Structure P
Amino acid sequence: MPDACSTDLPGLVAGQSSVLLLLDFDGTLSEIAPRPENAVLRPGNAKLLAALSRKRGSTVGILSGRSLDDVAHRVGVPGLVYAGNHGLEISGPDLQYLHPAAAASIPAFSEIASRLVAALADVPGAQVENKTLTLTVHYRRVAPEYHPRVESIVQGVAGPAVADGQLRLSTAKAAIELRPTVDWDKGRALDLVRSRLAPGAFPIYIGDDATDEDAFAAAQNAGGFGVFVGPAGSATRARYRLDSPAAVSDALAKLASG
């Protein structure tokens, strides 16, 4: 994977008449927080996103695993595209989307969330986040010796719903995620946003986690590129890399002034 520093990104989009820029939130526009509710947009990023969205031919959006309302509130920039729950729900100028099959899983997530809260009550630092259309168990603050126990509890509680095909389980950074068993991911969401709002635009996706890999692939399959945020040598399909959320802010500043 070649590295790209922030000064390279304007050159990579030079000459493009229209650009679609989508970014993850946690670990990309925000530093990773010990508790998800404590994550905040890095200083200056709101102004940069607003400036980029005003550029001619530019469509800017946030594509997050958080719920739509949550990520829209935390970013708070009018006029952007906001996609929550890995793109199962999307809201933006001239676009309102809810995956038609996702809502059927809402009762299952509610029940499983209640059972997980009870089952994980004596595991210090474990946190259950029910995002209505998806569910995440966070264990960033859990001591490493308890990680297998968290995984075992999640498997035990959610196992039947996973086995019968109602839900699917995946992993992220210090988290276990449950999603509806629908053929959907951040890559599909990127394709939808591009087709509805920016057909033919040069797509860029910036993110830091395993859940972003589908979006990297989708951007690159459409002729654009993905940018992984994290250390050199990380396994990723993205063609380019930035070191940290601070480097993302620097890249956005260069793109906004270019």
Structure Q
Amino acid sequence: MLEIRDLRFSAADPAFPGSAEKNILNGVSLTVESGRFVVLTGPNGGGKTTLAKCIMGLMTPSSGSIIFDGEDITGLSVTERASRGISYGFQQPPRFKGLKVRDLLCIASGNDKLSTADCCRFLNRVGLCAGDYVDREADASLSGGEIKRIEIATILARSSKVMIFDEPEAGIDLWSFARLTETFRELHKNSDATIIIISHQERIIGLADEIVVLSDGVITSRGSREEVFPQILSGSVAGCRYGCDVRDGEAK
């Protein structure tokens, strides 16, 4: 179980040195039960990515605490959190010139002798033909959709307890997005992992067990798909109550 207790984060705008700090998270408290599929949504600048990065340890909160499986991990490093089973998928995944896809999967799995069959299994789950990718470099020659799905394959290879994805639909084509949503559906159905996804996309929001709306650094609404999704749709039609429009399956 993941517990977020009164989490706060403040930072100055790096574009204006010496400027006053701005509150980005304003006392966020949230409990996510193990095995749940949670979608974080809300307006841009509402604090979603900051919250996710604080959970992963990529940012340090100003105050508050993060409890994972009964342990306070607020002061732990990214590496220590990863060793406890937390993984993070970036909105724009990094590329690695000189490293092959096989290498990334071996590093992620902790097995430097990962078999080709195992590599195939992870890549096939994200809709990639292993024969075409396992020995390719994870560099700029890959499209946005390809590198996104390879990153998800590395997270699958880690057998993580908590998987966090920051707008996984960003920068990928329609076919890749359709396969991506099916991957998340299958992952939730066939594993015990907790899935937390930042998204504005209707098809991803529709997969969630719980939707959490974050705006101005606070949770403004949370509940099941049946409870919250009609509010989001109503707000979109009525002038973007939550700062995003999910009609037709895409952010407007």
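A few notes on this one:
- At a computed 51, 35, 17 (Cα extents along the principal axes in Å, for residues 25-168 alone), which of P, Q: P
- When FRET efficiency 1/(1 + (r/R0)^6) of positions 137 and 209 (r between Cβ atoms, R0 = 25 Å, to 0.05) is calculated for each of structures P, Q, structure P gives the greatest result.
Values quoted throughout were computed directly from the atomic coordinates according to the rules given, and no laboratory measurement underlies them. All figures in this text were calculated on a predicted structure; none of them were measured in a lab. Cβ atoms are built from the backbone, for glycine too; each structure is taken alone.
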